[in-house]
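Here, each number is a calculation from the coordinates, and none is a lab measurement. Fair warning: this is a prediction, and the values are worked out from it, not measured in the lab. Cβ atoms are built from the backbone, for glycine too; each structure is taken alone.
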Structure I
Amino acid sequence: MIFNEKIECADAKALKTIQSERLINTISYVYKNAPFYQKRFAQHGISPEDIKSIDDITKLPFTIKDDLRDNYPFGLLSKNLRDIQEIHVSSGTTGNPTTVGYSKEDIDLWAEVVARCLCCSGAIPGDMIQVAYGYGLFTGGLGFHYGSLKLGLTIIPCSSGQTKRQLKILQDFKPRILACTPSYSLYMAETAKEMGIDTKKNSWEIGILGAEPWSEAMRKEIENKWAISALDIYGLSEIIGPGVANECQHKSGLHVASDVFYPEVIDPKTNKPADNGTPGELVFTTITKTGMPLIRYRTRDIVTLNHEKCQCGRTSPRISKILGRTDDMIIVRGINVFPSQIEEVLLNTEGTEPHYQLVVTREKGLDELEVLVELNESFFSDEVKNLQNFEKKIAKEIQSVLSVSVKVRLVEPKTIERSEGKAKRVIDKRSL
């Protein structure tokens, strides 16, 4: 099932016409209604008349997360506050958090794009969905809620946490679809095992998992533990929340709602468009939002972009799974390191659990990277000598991928703190 076949299967020419019309209207709209963009455009010598098609998007300046923080709380709104129907706030690690305002039209739009994602995953009207993303200021839970209502699903609004209760609901209500972070799905599997629940005999058929980068190896781990089809959903609060892109059952990239969120991939060093199929930083322009449209917003996510028609029939461009981030990338002795690279090694190593943490320190001016790895219970009972050899083996595998030496420390099962939301993968103790 395709939710909006006319748009999702539009040919390239028709889609470009839609994108061009919407970009022209959006630029005119923010120029009239958003003081931030009036000033930003003036600084770059841009006026709405300069934008005649979607091809002119590269003439426009970028927007970055610091712009949202510097204009906290409402400096990027394009509507009066009384016309904003909903506000979400990110958790933010430093300085001001980011605030996002939604007009009534934006809420309707949000429901539409999440409904598309649900259909893309295989949901059909009448299905029951267990939403284990957080509700509230985090956009995950409510985004899924609105889209599920739009599609006609039966919603169990569990929110995150209360894992044993989540598992009881799974057993008693028998929902077909699970929506949560990938790391939380593994945590639930671990808890289910402790409770004596057979995870391969459950009602879930589809897992729509996002809010954090995860590897193909983790997908296999989740699918093996739960006997489900695990699909990636992509979104970020600044753009709208969940609903920006989603995998179909072919799992060959995430379909972008490019009539709503126009994607670009740039070289983060030069800020120029990346070559087709080359990894680069994902940039979005919202071309239909009215509450807080963003122009060329730099997501810091590293992806590739594919414009070929998918086997599912959709013609929308597809982004790869997130390959890493420019801002959670660790630079160790001049080498760029992404947690996802290490995750891939660990999850392809027999005897390890899908729980790990990277600790970066600096001793006498030299960076050191330590990888904490949880062992499977059966492996941890081995002799100390065997464990030491196993540490060396993992360290060698990681070094072959990263081209930088690491220290591996095996830890007991359940040693690394679990998360009911996004997993904390990196602890950087350096004074940078």
Structure II
Amino acid sequence: MTLKRSIAPSIQDPVVFDYNLPPINIQKLDNGTPLYWLNAGVQDVVEINWVFPAGIWYEEKQAVAQATAGQLKNGTLTRTAKQINEALEFYGASLKVSAGNDYTTLTLDTLTKHLPSLLPIVLDVILNPVFPEDELELYKQNAIQRLLVSLCECDFVANQQIDAALFGPHHPYGRYTQKQNIELLNASDLKNFHQLHYRFARTQLFMAGKVGDAEVRLMNSFFGLVAHDISEYKNTTSFETLAYPDKQIRINNDPNGVQGAIRIGRKFITRSHPDFAGVVVLNTLFGGYFGSRLMSNIREEKGYTYGIYSSIGAFTHDASLTIHTEVGSHVIDDALREIYKEMDLLCSEKADEEELLLVKNYLLGNILGDLDGPFSIMQRWRSMILNGFGIERFHQNIQTYKNITAEELHRLAQQYFDKKDFTEIVVV
């Protein structure tokens, strides 16, 4: 077949494409730890994730989850922090540790050929951290300094306050770190948290890139030999959601502030709810991408802000939906009025087919991008696995994104975007 360069190729909308998530391999290591792995890509690179249920949800002392994650690489029984960092730099590798609401994740990015040299270091970091007192004191000083600077910013305070307003200030998803929480941390707190929650009996491993049976055997030779603590962990801490009764809260954070942060949010449905995929489409239309209604009105037409978005924060145990923007302090009331106007329109009028098609193509186009590359493919698998879903959830979501109607979106809007269900926070 002769390629005719004078004829442009046909253009098709993503909504007409077929979507298939490449399958992954599931391997039980010798000790029972699950390893999910994907051999894909053309470059000799690999990314490995060790995911522990060791996030903020599991804290018995506030701020300890992030401190433990932040100090994990700062020395082991056999290696100093300098030796660990120098080894990573020598091999051109990256090892990041991040603690979220539910999980703590270690992420190693490296050339595949360097795994034999790097995996013993990662194993040592996970199993044998010593949490040196001097490193912890430096961490605390830096964390307090960052916190004090951030507390001067209206958007930071607004993010703290909307979570506290929705979930309650003592709930893991609602409480926020204060200066005294950091000051009270000690090495024993970190050691106890690590001992309880960094257990291989409860971790899941994910590996993607240019890998195969040899790399699986290598992973097993290090991480499949770790003895599992057979005692069952029980989280005895109970959390009650005590949302703020006041639906409108204004905070004067800076008497001379010329900008205000707006957060409007509500408790929301989790990923397991049958309406979740539909409200993803609805939220995208409302404020979930650059062409959304909120952006078109409040940025493009009114010029009140550089950006305004609505996002769904779906965690393991609960969820929220939040509208967030920063505007000049002199147009706060005008911006609020326009946000609620768009919310009312969402509930009172059905979207037209052209707008709905644009949103569908945006969502499906993003998925097309995610299916190009081993790391993004594994990230999508990891999200499904950690939420207890299989491949059928992927296909269900695709069908919803393709076929949801304006009538269905209108029903969802009336159910989930009633403005009386939202709490409003304004910080200047």
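Using FRET efficiency 1/(1 + (r/R0)^6) of positions 209 and 409 (r between Cβ atoms, R0 = 30 Å, to 0.05), single out the structure from I, II with the greatest value.
Details: I: 0.60; II: 0.20.
Max of FRET efficiency 1/(1 + (r/R0)^6) of positions 209 and 409 (r between Cβ atoms, R0 = 30 Å, to 0.05): I.
Any idea which of I, II comes out highest on Cα Rg over 2.2 N^0.38 Å?
Values: I: 1.01; II: 1.09.
Max of Cα Rg over 2.2 N^0.38 Å: II.
Comparing distance in nm of label points 7 Å out along Cα→Cβ at positions 161 and 417 across structures I, II, the highest value is found for II.
When helix-only ellipticity at 222 nm (-39500 (n - 2.57) for each DSSP H run of 4 or more, over all residues; to 500) is computed across structures I, II, the figure -10000 traces back to I.
Quick one: mean count of other Cβ atoms within 10 Å over residues 17-24 came out at 17.8 when computed from one of I, II, so which one is it? Each step should come with its number before you reach the end.
Values: I: 17.8; II: 13.5.
Answer for the origin of the read-out: I.
When relative contact order in percent (Cα under 8 Å, 6 or more apart) is worked out for each of I, II, structure II gives the greatest result.
Given that distance in nm of label points 7 Å out along Cα→Cβ at positions 169 and 257, derived from a single structure, equals 2.3, which label among I, II identifies that structure?
Details: I: 2.3; II: 1.7.
The correct label is I.
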